[in-house]
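**Q** The structures considered in this document are given below.
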Structure P
Amino acid sequence: MSDRFSNRYLNILAVFAIGTLVLLGKAAHLQLIDDTYRVKGNNIAVDEITTYPSRGLITDRNGKIIVYNNAMYDLMVTYKQIDPKMDTTKFCNLLGITKETFVKNLNKNWRSGRYSKRKPFVFLKTISAQRYTRIQENLYEFPGFFTRLRNVRGYPYPNAAHVLGYLGEVNRKQIDQSDGIYSLGDYIGQSGLELQYERELRGKKGVKFMLKDKFGREVEAYDEGGSDIPPVSGKDLITSLDIDLQIYCEELMKNKRGSIVALEPESGEILAMLSAPTYNPNLLVVGPSRGKNYNHILKDSLQPFFDRSVMAKYPPGSIFKTIVGLVALEEEIVTTDYRVTCPGYYQPGKANSRKFGCHQHERYVNLTKAIKHSCNSYFFRTFRDIVDQYGESIPQKGLSIFNEYLTAFGVGKPLEIDYPREKKGNNPNPKYYDKVYKNDGGWNSGKIMSVGIGQGEIEMTTLQMANLAAILGNRGSYKLPHLAKFFKEGETPIRPDDKYQKIQQVPVNKRHFQPIIDGMEDVVLSGTAKQAFIPDIPLCGKTGTSQNAGKDHSIFFAFAPKDNPKIAIAVYIENGGFGGTYAAPIASLVVEKYLQDSIKGEKRQYLEEKMMTANLVDQTKP
């Protein structure tokens with residue numbers, strides 16, 4: 001072989017060797033260093049599926065489950081993976097839907113940004129177990145479609161709808177503000193405890209990776225499941241509610257408008273809280289009938305969605321006289337022996353001036369008897385003396401001091417209950433009246449004296465009234481009302497916010513409570529609420545009748561027993577008339593039911609039947 005041929009041969013070998021080394025190097029780079037194509041391959045071959053956690057259960061104070069989870073399925077679809085030749089007739093028959101529904105559910109506004117042809121979206125929500133079985137067996141025939149397990153809420157009791165709240169699908173704003181927590185089709189607490197404790201109840205999503213074939217069908221777990229991230233279940237919520245008491249309260253409030261709030265005075269824990277009329281929480285479970293049910297409730301003229309326990313701002317009526325009495329004692333405006341002459345009316349001016357009516361009762365009353373008989377004359381005069389204590393020409397100073405006491409009693413401010421949409425009521429101060437009477441010659445104690453009997457501009461929620469009853473029962477202290485006792489993560493109890501364990505103290509000497517409480521006991525024994533008397537249970541209460549354009553509102557608040565009370569309650573019945581007619585009997589029945597577990601004696605059972613069958617919504621019925 002010539003030298004020339006030999007050199008050419010070696011050059012050719014060198015070129016092939018170098019080319020081979022370059023190819024091997026590139027392959028090594030692609031496989032070992034540059035993961036671009038590997039990632040691209042994985043995106044094509046591996047399906048990343050979000051797995052949803054179980055939402056935390058909700059129980060009452062005795063461990064009874066009041067909200068649980070129901071396993072349901074959403075049928076998902078990825079538009080780009082659909083086989084254009086799929087048998088739509090068979091698909092629709094399996095699901096029990098029309099072809100019109102198929103087209104409607106599949107075609108989205110792709111320009112809106114909410115949907116992508118390359119990302120899964122919900123084709124059909126919460127399909128039944130029967131439909132799920134039918135479609136799952138044949139799903140391999142329909143590339144692009146897959147099912148996703150979801151948990152929706154279930155309610156073993158048709159009660160406590162307002163307190164528990166409901167779930168709804170997240171909107172775009174909630175998604176954008178969630179920092180990736182929520183995505184299209186997710187559910188979120190929309191009201192009640194579901195909204196208040198959404199973060200604790202929702203849990204944390206997981207991810208499951210599945211291998212797909214060339215048709216986009218899932219065939220097996222990727223990496224044998226080793227790369228999966230399991231979901232984390234939400235925390236269980238143990239509430240302070242007594243579901244049996246809640247049910248009883250709702251039975252008493254059928255065909256009535258108003259609210260009841262009952263709580264444990266020592267702890268501030270809510271035992272029952274309801275707004276009437278109410279609705280069955282199962283009507284708003286996520287599913288095909290939910291929209292129709294929601295609209296039906298929304299259009300009801302009685303406004304079942306309006307939560308009267310924390311949102312309605314009512315004039316408290318004569319129950320407010322208890323605060324006026326306490327402030328008067330603390331400010332040394334009156335003493336326990338101080339008496340007022342009541343001829344059956346109060347006349348603030350000259351002999352020919354207007355007379356404001358009062359109840360018929362004994363002529364001379366001290367504070368305890370004024371509470372017992374709900375004497376307007378006593379509290380008109382006492383309130384005016386509080387406002388005018390620094391002189392009739394400067395009522396602003398006296399009213400400001402009164403406002404400070406009201407704030408301490410939780411009036412005119414939110415009580416910070418762990419429950420959404422609480423209103424603060426109204427604690428009218430000098431600036432408020434300066435504005436109201438700006439063009440009417442200014443104001444004085446005479447113009448605003450109706451506040452002294454819980455009328456006029458003073459407003460409270462039923463929650464605030466129940467809390468006031470607790471303050472009286474505790475002789476001046478309270479804990480902020482709350483619904484969560486604790487959360488459970490596994491077996492570990494976790495307390496909610498520490499603020500609910502702190503004792504709040506009103507600036508009134510403890511000794512001043514006794515004459516008020518004695519008067520409240522007399523209200524039930526021989527005063528304006530004799531129907532509320534419970535044998536063997538010393539009940540201390542106060543009636544109220546709030547003036548209204550139509551029929552007056554019926555009000556009662558109370559605590560029992562007299563010493564070391566176990567329950568405090570406020571009942572507000574719209575258009576119920578005199579406080580002793582409906583609110584007082586209903587409150588007493590709730591107290592007896594809670595403390596004794598039953599209503600005893602024919603007389604009390606007759607009263608129970610009367611209250612349960614009373615119809616104050618349709619006055620044409622008996």
Structure Q
Amino acid sequence: MDFKKGLERGPFSDKQAAQLHEALSGLDSGQLQWLCGYITGATLAPTASVVNTEATGISVAKEAPKLNILYGSHTGNSEALANNLAALAKAHGVEVEVSDMTSFRTRDLKKITNLAVLVSTHGIGEPPVQAEEFYNFLHSKKAPDLSHVKFSVLALGDSSYVDFCQTGKAFDAVLEKLGALRISPRVDCDVDFEDLAESWQHSLLQQITQNLDAAAVVETEYVSAAEASKPKYTRKNPFEATIMEKINLNGRGSSKETIHLELNLEGSGLVYEPGDALGVYGTNSPSLIEGVLHTTNLSGDEVVQGHNGEKPLVEALAYDYELSPLSSVSLTKYAELTGSTRLKGILADNEKIVEYLHGRDVLDLLKEVPCKLSAGDLLSVLRKNMPRMYSIASSQAAVEDEVHLLVSVVRYQAYGRHKEGLCSATLADRFQVDDKVKVFVDKNTRFKLPASPDAPVIMVGPGTGIAPFRAFMQHREVEEHKGKSWLFFGDRNYTTDFLYQTEWQQYLKEGVLTKADVAFSRDQVEKHYVQHRMLENGKELYSWLESGAHFYVCGEAKRMAKDVHNALREIIQQHGGVTPAKAEEYIKHLQVANRYQTDVY
């Protein structure tokens with residue numbers, strides 16, 4: 001057979017055609033037939049890819065790459081993105097193994113070649129509970145050499161905190177220190193993580209699959225972890241829910257303002273479960289916008305091109321960007337734009353950053369470090385308007401096409417001006433009954449009722465932290481769950497601040513709620529908080545835990561959640577008769593078993 005004549009050039013270059021002719025011309029018909037079958041099988045094999053070798057010009061089979069995906073999640077976003085990445089990788093012909101960091105066996109690190117790490121930052125720059133053990137292992141003397149590993153990190157966080165994406169940054173640094181080679185750069189995602197996450201996923205997969213046969217790759221579009229049931233309305237496309245009810249739950253004379261809201265979701269198709277959150281978009285106050293325009297000598301009529309399209313500056317400032325509170329992102333960008341040595345000095349010290357940001361908004365910054373700005377310059381330093389997440393205070397099984405929220409309105413004086421929370425003040429002052437508010441459901445897979453309807457639950461929720469537990473009780477009542485339940489609630493004063501008091505009393509009367517202990521800190525000289533009520537009932541609380549109770553905490557992270565954690569450790573130590581280390585180990589077991597869940601902020 002004249003292979004040179006049969007080939008001519010076909011899809012090959014002159015050089016490749018000559019190499020093929022030389023390699024194949026000495027083979028007999030049986031050898032050729034075997035080779036054809038071999039190449040065909042290699043091309044179709046799901047675990048193989050075809051690579052072109054310049055040395056011979058002959059396509060040979062190459063083993064498909066494998067990608068290990070590890071995630072550490074606090075609310076479920078990292079978990080959802082990890083599963084999404086796995087689906088995309090499989091569609092690209094990549095073998096995939098997904099694991100949460102708690103379940104991952106560190107001895108398996110030696111088997112990994114390609115590693116994707118997706119992790120959120122919990123609390124004040126800390127790894128989520130799910131990631132703690134693996135995080136500590138990599139930072140210990142037991143950590144192995146990882147020079148055989150190629151990796152990339154997707155970090156999730158919130159840029160309103162100084163320690164933005166700190167856990168992801170730490171994983172990225174320690175993997176490099178242990179010898180691993182970075183496949184693609186780390187990406188730090190803010191609250192609106194979708195676009196950056198999509199870009200990171202495709203960049204990572206492009207690097208891993210660059211030698212794969214194009215025919216073996218199934219092109220897919222970016223999908224969520226639950227694409228099949230993805231709602232029409234999302235973070236990018238929020239639903240305009242109508243406000244049906246708006247009530248201040250605090251009594252006359254209270255030092256607080258806590259609003260109960262009922263929103264109509266009819267026609268949205270949105271589905272939520274107890275423990276999920278509702279994302280809500282707020283608007284900047286007209287007075288704050290006016291102050292910013294006055295300070296920058298801008299009219300507000302300037303047409304600007306922002307992240308939500310072209311519009312007058314005043315509209316962009318109202319809906320598309322944040323003016324309060326001042327974020328570290330805006331501080332950094334403004335320091336770069338102005339060249340201010342003062343701001344650069346502040347940015348060099350994390351403690352100084354925290355101190356400077358506290359109580360300030362963008363207007364304070366513009367006044368303290370004046371600079372002539374164009375409308376475009378102003379927008380360039382602002383953070384995009386981020387949704388605020390509110391723990392849902394209702395069960396859809398009970399209220400159907402409604403969703404209920406509990407919102408603590410933030411108001412304070414700082415730097416000579418009246419300040420307010422962007423979203424809470426929007427809901428309190430700028431939106432009324434029958435107005436529409438942009439919302440979406442934010443799933444939280446890490447804060448859920450026990451799978452067993454008979455499992456006991458202990459709920460610690462001072463202030464607005466009580467919101468998800470109202471949803472828990474509504475759900476258990478409708479579904480007729482028989483498990484015992486115990487509520488610890490706290491606030492300032494009994495007569496003015498006992499949120500949903502009549503409902504809790506009714507649940508106790510009906511037996512839906514088994515037990516309730518309350519603490520009102522300002523009703524006596526010595527302040528009492530929920531952790532004190534826990535300690536007073538320590539023996540019984542420990543008995544509940546020993547009987548399989550699930551322990552939940554919702555509310556403020558910096559002080560309350562840590563105080564509750566410390567009280568729980570003391571209870572286990574005292575009534576379990578163990579050392580502090582063993583008590584902490586007991587708590588860790590509860591966390592890993594999803595029997596100790598937190599929703600803190």
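Rule-based calculations on the coordinates, nothing more; no lab input. Since we're looking at a predicted model, the values are computed, not measured. Cβ atoms are built from the backbone, for glycine too; each structure is taken alone.
**Q** Where does the value 69, 40, 24 come from, among P, Q, when Cα extents along the principal axes in Å, for residues 238-381 alone is the thing being computed?
**A** Only structure P yields this read-out.
**Q** Which structure, out of P, Q, was Rg and Dmax of the Cα atoms in Å, for residues 94-165 alone derived from, given a value of 13.2, 38?
**A** Q
**Q** State the single structure among P, Q that was used to calculate semi-axes √(5λ) of the Cα gyration tensor in Å, giving 50, 33, 24.
**A** Q
**Q** With FRET efficiency 1/(1 + (r/R0)^6) of positions 134 and 462 (r between Cβ atoms, R0 = 41 Å, to 0.05) coming out at 0.25, pick the structure among P, Q it was computed from.
**A** P
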